[in-house]
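Below you'll find the structures, each written out as structure tokens.
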Structure P
Amino acid sequence: MDDMNSHPQDPARNGVAHLTRRGALIGGGALVIGFNLLAPARAQAARGAAAGPPDYHAVDTWIAIHANNTATIYTGKCELGQGNQTGLLQVAAEELEMSMAQVSTIRLDTNITPDQQATSSSSSIHRGAPALRAAAAQARQELLARAGARLGVQAFSLEVRDGIVSVRGENGFRKVTYGELLGDKPFNLQYEGTAPVKSPDRYRLVGQRPPRVDMPEKAAGKYTHMQHLRIPGMLHGRVVLPRGQRGFGVGAKPLSVDESSIAHIMGAKVIRKGDFVGVVAEREWDAVKAARDLAVVWKKGPSLGTNETVFERLRKDKSVDTQIASKGDAAGMMQKAAFVRGAAYRCPYQSHAPFAPNCALADPTGDQLTIKSSTQDVYSSRKQVADILGIPETKIRLQYFEGSGTFGRSCYEDATQAAAIMATATGKPVRVQYMRWDELGWDNYGPAHLAEVRAGVDELGNIIAYEYDGWQHGWTITSTVSDSALAKPGAERAGGSGSITVNPISTGSMYKIANRRVTSHAAPMANYLRGAALRSPLDLSFAFASEQTMDELAAALKMDPLEFRRRNIGDERWLGVLEAAAKAANWQPKVMGSQLSNSEIVAGRGIALGTHHVSYGAAVAEIEVNRKTGVIVARRLYGAMDCGLAVNPALVENQMIGQMTQSTSRVLKEEVTFDDNGVTSLDWNSYPVLRFAEHPEIIPVVVQRLEEPSTGAGEEVMGATAAAIANAFFDATGARMRQFPMTPERVLKTLEGQRT
């Protein structure tokens, strides 16, 4: 997911409206996650009537204490399926000295919840928890002060457990509950983050494994996902697009639209705004048919080339070149190396490919528009809709509903904006869901990447020189619907060719290298495919290239790749995850590719490092390769992650399993294909993903560091997994794969090249 501006550790935030508001939980159909529904429901009448965001500095923005001695915790990070609501509740309950059964939270809502920006970049705990922790610490401090006054003692003499404050007296304990002290009244406190927070040695909840609060309803099939949502009187909408996007900047521009072509579909209506074309109907199947049958002549764009020729184009196109890392004399020292290894690596466009296509519902009532969607940033999404419709943001209320997985900037904003346009045009609620071919064909893809890597070692196995050149194009900051509705070319993310660069962390930074150069070559996105953040953006590409180079150096030295990395790692935390993954896998030293077999099915093991932002990841892969069919099967994966303080290790383990499964799918199967006319991978056959039966056994290991700040845990072992699989392929076959996905066709071609 892409980098977003984050709030500092202090919860203060610039540019946030300071509104006085209070309390509650269920607003506009929002679903409480957790327990204690009655108190929040009563409190809702006092909160939600005015547009947010609420005052970021106010304790009441984050916490409400109810008369029944429960608390509602408000956060600005949405539940995407990663379990962050459970982790954030743990953080708040820990500081409040309450139990998990006493705290609950709600979905994000621009009339209720704080603005903590996008739920992205593995930021829920890393960036979302500090403000919540500070607010909870101040709330506890205030509650203890009130309890001391009520009980007639100094606050330092009090004990608190499960929201019950007590003090020992001559006649035993005297007690008062949080609910009795404050129940359903405001704190009326502004905080500055100065209240003392608990030290890790006093934690009772943080670091433990309470079950996820959203799982009971999900397991029972009662959880309301966005795709399930219906309201009375709504229309069904579909966006009308060509089958498969053209080059960025061309967009979807209709030259003519024949509305009479859907006259045979009763009640179907065409909706136009600028270049945007959509249809609505009372019945969903009628909307699907209308989108299919509407006769539109689309403007054609210049040639896209193909998914195989895109790398040549990236290499030769004019680019913005940025020196990401530069120390010593890498080129000069390369001449003095005992062994030099390097190659070019080609990494594809890949799709977000959510399990169900994105969906949104917009409901106009009077001069207000309420939107329910799966956006990862309710406040940013609200602003985008306001800009398209030309109305004030305060006229729009946006509520988050979990979808079916997104993994970055998929088409959730497109669905949101399309629903808003159609509802405004018709004056009725409109539910818009993308079709599979639109979701895959008009996604904001993870960009293609070309890497050229070289590294050199001395006779003792020390890396003395490293060079990485990476070519990719920029990212978009707008949606196709926005570009079409405003009838203007799409915009790239500001900051020079889309502000996307090679990640310096994933390109050799974990090793002690005195002479290292990393250069990013970023091309403008014009007439490439739309690019945006896809889970662990480009880190699979970086690790696939860089960590295979490390393995090649180890092989040249006839050294075990684990021992080679041990010798060259310059940070104890990198060494910690490397050792943890190797120990879990019971790694046995050997020179990779030294025990080859002529059997039809051959096995191999590989090891690698990698990350996304500031956490540490390592992986070991055990695979089998069918030399006759070219099929690779990942049998077993071992992953280790150090994300500092793991608030809930079970959540991190679940995230690791998801990451390593998805990384396996992406390195073995996933690739967006296109030709001169547009994207051609429009279904699960042309864009295959890993199936349930192909799921590897995964053993996750959390390297817990209670004294360190929490850092990202949602993307940080993906690159290592991809590289470990690639290194395992060499161990099994003695051949190197320089391009992923490592499809059967490419495997057979590689093995044939090895024989010739």
Structure Q
Amino acid sequence: MSVRVSFLQARSGVIRFVLLTLVVIYGAIAGLQTVADFDLGWQMADARAPFSSTDVLSYTAPGAPWIYPPLAGFFFQKLFSVGGYDAISWFCVLALLITLGIISLRSKATVLLLVLLAVPVLARQMIPRSGLFTVVIAVAFVRVLLHHYRKGGGRKLWLLPVLMTLWVNLHTGFIAGLGLMLGYLAAEAADWWHIAERETIQRRLKVACPWIIATAACTLLNPWGPRIYSGIATQEHISKLQSAIIVELVPLYRDFTWRELNPLVPLSALWWLLAISAISIALLVYQKRVGLALFLGLAFGSCLLSARTQGVFVPIACLVAGDALNAAKRSSYQPEAPALWPVVRMAGVAAISLVVAWRCSDIVTDRSAVREGQVTLFGAGASWWLPQEAANFVEEKHLPTELFSTFNLSSYLTWRLGPHYRDFADGRYFPFGDRIVSEQLRLASLPLDSDAWSQAAATYHIQTIIFPLSRFFGVGTIPLQDDCKSHHWLPVYFDSKAVVFVRKDAMPQAQLSAMEVDCQQQQLVKKIDSSPRIRTRMEQYQMLANSAVIYFLLDRRSDAEQALADAERISHDDDSLVLLRGQLQAAQGKFDDAEISFRDALHMHDSDAAWYQLGLLCANEGRYPEAVSDFRHAMRLSTLPNFDIEWALARAEVLDKNVSAALQTLEDAERLIADSGPSGATARANVDDVEAAAYSQLSEWSEAVAAEEQAVHETPLVARRWNLLAALYAAAGQQDHAEDARRTADALAKQVRP
């Protein structure tokens, strides 16, 4: 019997060694990603003045209160000075491997299986920013607390105050450390009902409490002392706008759809871990291990309520759920296992190895990056997304300040071009608040010749603008074609990643004329590199894909088709390009081909954008019931309420003669219009047009006339709306008013003729 036990232990050791090797290989490959720089830039820039308690990075909120732990930014700054973005990429790999190692240390095979499942989730948490340190230190906290909970003795508790001293100076996530210690105390309290264990629990608490108190006291060992708590409290005040633009602030449960449980999609791993944790909580209660059930349950609830806590939840899920599943396996163990059981186990390990190999192959060849719409690629260095050439141009040509850019890009620019070029608003959100950030979002979506831009340029002295042109981050929301024709701003730099504008009165005319570019003639990809290197080819692919979208927005259809064809020769895994091909086909009147493309895009990825385009196609072909269904699909999949989808749905419902539903949809759409400027007026007039059409179907002419009058009031220079109003006046029997409206429409039409 002892020989059999030794044999089983040896075989289990082999399986554990294989799983541990897979964890290391998978983690090393998944963690090696290029740097996209969303928060990293402002954190490194902020570390230039590490002990300042006011904003020094912007020209819109200088001197505003701002407290943030400086050590992470300082560390990344030093890494960058040693090895640039390559060094930062490799550090992220090291941080991920340390995290995986702490979880996997002396863990059973069940834990290692969960760790393999969790690798994609943890890899996404290991992007270079200060939050990375919260994940690493939280894992160490969990391991120390669980070790003491299970074995007592307190031999490792001294690590807690040491780690907390680092944590409070690295990231505001040190609050999670306090939460983990409270979770431990709650677990001990939950087990108090076990009378036989009370003495043991009392001994553990007697040892742990002094260390916990000391650890909590160590949070004061930072440059601002207790003031750091007030700074965090201010930052934790989440407004509706803030949660709309910073996705990780949105409660995780709001994003759940059943398609998130696709086992073939690595990013669904978090939902599988949540599902396994829910089962494990029930198992732990059944096993009468109420303390651990409570500890895991608190982590489970925190993760659902805040996406930011994923990095803390995952190690708890792996360790506690793995322990619960292992205990359940032991309790159901049969001494006389079937003869084929060892073969089944080894076959299972072989299958897991093949899955990991397949996943690693997808990462190394960047197929996963393309399919998942990532701005990073496999390898070290800077992401293709960063507009390094545009930033170099601004610096070399000494373009004037102040500089305006978007929320996502400003973080990079404040590091790359600062401190000479300060930013309008960046990824910190605070100290800017809703007013400045909403102004930034609004300005980016408005034409440069709009009144809002004239006022903003005068108020903030904006003279240079950099817009990112990535198809992943809002190039479709920038009125690029209008901006390129601006009377007040001149495009001076234009490539597949960014466009730079300078105000025409900000520099001597001769200098500006020498830099001017023509958006309708500029070739965004001048040379296609035939290098066999995967990284070079995939960066080329991203440039071509971006260029195809930009050309399409500029109505340069032949250029868009050529860039699209060149991109598709490199990769066929990108549903966004299939969607773009459908849009090009629809613009050319090839509706059958366009529908095939839209459905192909949906087959690749069930997205709101593809359903929306399919709905527009069906509506244009008079297939209104299908259009209504498509727009409703798009609404269900949209992360945030979308005016365009709501308005298109209402219009399709009117054409489908479902007036009551259309009027309700219009109410919902109107609530989404926040802008009080020209774009808001146009949106409200569009709503009024559809409302007028709805009342027309009911022959309620007075309501129809009132709605169209409101549309004309919002946009008085649009001849089409005056003609619509004239037709409604005539239907209502108001012939004099109809004739006046027709004359106004004719006069406006003559004004716009060449």
Structure R
Amino acid sequence: MADKQSELKQAIKRALANKNLGKALGRFADAYLPARAKAWQGKDFFLVREEIRRAKQKTVDCLEELAEKFVASATSRGAHVFQAKDALSACQYILNLARDKGVDLVIKSKSMASEEIHLNKYLEKAGIAVTETDLGEWIIQLCGQRPSHMVMPAIHLTRQEVAEIFSREVKESLESDIPRLVKVAREQLRQKFLGAQMGVSGANVAVAETGTIFLMTNEGNARLLTTLPPIHVAIVGLEKLVERLPDAVPILEALPRCATGQQLTSYLTMITGPTKVETPEGETRLKELHIVLLDNGRRKLAADPEFNDSLRCIRCASCLNVCPVFQLLGGHVFGHIYTGGIGTILTAFFGSGQEAEDLQALCLGCQRCKEYCPAGIDIPQMILELRKRYHGGRLLPPGQRIFMEKVMPNRKLFHILLKTASRVQKPFTGGQPLIRHLPLYLKGLTEGRSLPALAQKSLRDSLGDAEEFCAGPAGQPVHHRVGFFAGCLVDFVYPEIGRAVLETLVYLGCTPVFPPGQNCCGFPAEHAGLQEAAVELARQNIKAFADANVSFVVTACPTCAVSLKKSYPKLFADDLAWLQKARELADKVVDYASFILRRLGEKDAQPACLSGEPVTYHDSCHLKRSLGVFREPRGLLQKLGAEIKEMTWPDRCCGFGGSYSIQFPELSTPILEQKINDIMSTEAKTVVTDCPGCVLQISGGLDYRNMPLRVKHTAQIVAESLKCKK
């Protein structure tokens, strides 16, 4: 296990050192979102996504029925359909067909299914030549690599590198002139098209009702290889099935827009049965059409309720295009055959759980992929389930695992250790609230950012053990008992954020209640795959707030809110008694900004102290993407008189990811760098966010770079404003 982790770290190091890779991926990532937004103008993305979801859900729910219907429809129209249970049977069928027909040259269009079954190697080992005809795939084939992206296989290569590859192939020194390189490719490949006896393609959609397969391409190579050779073999994964022709329409609308930011592709080919062709001798005959309907783990995936939504994937790769980790590493590190987050899931079922082990660890959990997926697939949730099911925390360093499993659920021991650490840290703080340097093996924790020191006195210690420690101002009625879930960072690192929350609750006439029995929300344990530890922490928190008898539970940490609202009911799905308690707690939980904005009403005019102060707002990943909250914090800040200067990408992840920034500081740091560049472009003097983890990451990054900007939690801005008003 240690060797595998070391190999992963070395692969990450090599990728980050590859400046060409970083530039190529970075340029595409910066251009992708504006191009995509433009391509979707005039179309309702959410409506199309729902149409895809409905059509593909029918595929998941009725896979066997649609497969049988497709086989019957395609066969009745003259196609030969072979149902391949695995990669080996698919390759054997195609090899046997080639041998029977005397094929010595196969040409291929881009097909991830053929990559999945390693068809090229299988045929070449048997003495049959194979040539890729998609420009990107041909480049990859010439340099002996595998695709680094599901749509743009050679995205990681610069044109200078492509010129070198082509120069070796044609034995001529070529300049990195794109039109010239394309001309060379056309000249080289045209002879292959004319000489091949078999063409192999994939399919973007397969319609059960008619037996039709759809091919979408930009280069026209797929149309040539399905036309010129006498035999066409299409490798079609079972997940490409839809019931009717109209079900294909939303997929065809979404694919180019989400894949490359185009409104449509250059070629859309629909093939229903073999076509008639005229031989040089003037005879008319039917081309042979063979369709390999590929299982290779898809039926197993369809039968798994936790993962079968991944079969809705239309292979647009938009999840890769917006993934901050993929943009740094590319698919040769963050991928096996299928790349990125969705590739992790597919690898676990089409390949093996062992191959997916390293991949799942690379997911930052920012949830951006889910937001942009045209099929509405919750990839981060599936990766979490993958960790729980297949890994169970095995990939964690032993010390970290013991801490999460044994120490954190023991609230008293956990808090004693934190108090001890607050005293032991003094040699590293120099009397400052920040730790800028750590020695030896801890050095990586302060690479690219400073760390906040643990508070000398935690929030809970400053409040004492009383359940109710404050009430509204004298003579003001108490409308609600409001529980406050602090979370570890607010409780032990940023108690000032906790005090700001309490002050504003009191101002609104609420009775804040801090149940001393509350513990860590369990998010770190759950996301490490440590299910038992997460369940125990959930029980402690559910009981603490049930005993407190509160009407609402407010938290200043979006990650904690996600745990309490969404994770706890899932943790107790098989325990009806605790499930009911978890749901009761979930119904009471609300994020800080939404709760305060809802209750301010006409109570406050804009206080002069914030009037026109320029601030920029950073959307935390969990607040925006998991809870759907992004207007409320801005509305609250504007109500208090702040002028919001928006970043170009205010919801770009800061790279914190909890323990991710500790496990992969080499990835967290460049993601943070991008965030800081966004912040500095606004020329605001204050950065506001609703997540204490983002406060830690961004403030540490700014301090490390000697940039004197304030980083404040929204609660602190609100509390400052109310004090100013007084």
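Structural remarks
- Each of structures P, Q, R was scored by mean count of other Cβ atoms within 10 Å over residues 118-125; the highest score is held by P.
- Structures P, Q, R were shown, and helix-only ellipticity at 222 nm (-39500 (n - 2.57) for each DSSP H run of 4 or more, over all residues; to 500) at -8000 was computed from P.
- Comparison of P, Q, R - label where distance in nm of label points 7 Å out along Cα→Cβ at positions 126 and 566 is highest: R
- Comparison across structures P, Q, R (criterion: mean count of other Cβ atoms within 10 Å over residues 414-421) gives the highest value for P.
- The maximum of distance in nm of label points 7 Å out along Cα→Cβ at positions 222 and 302 over structures P, Q, R, that is, the highest value, falls on P.
Where a number appears in this text, it was derived from the coordinates with a stated rule and is not lab data. These figures come from a predicted structure and were not determined experimentally. Cβ atoms are built from the backbone, for glycine too; each structure is taken alone.
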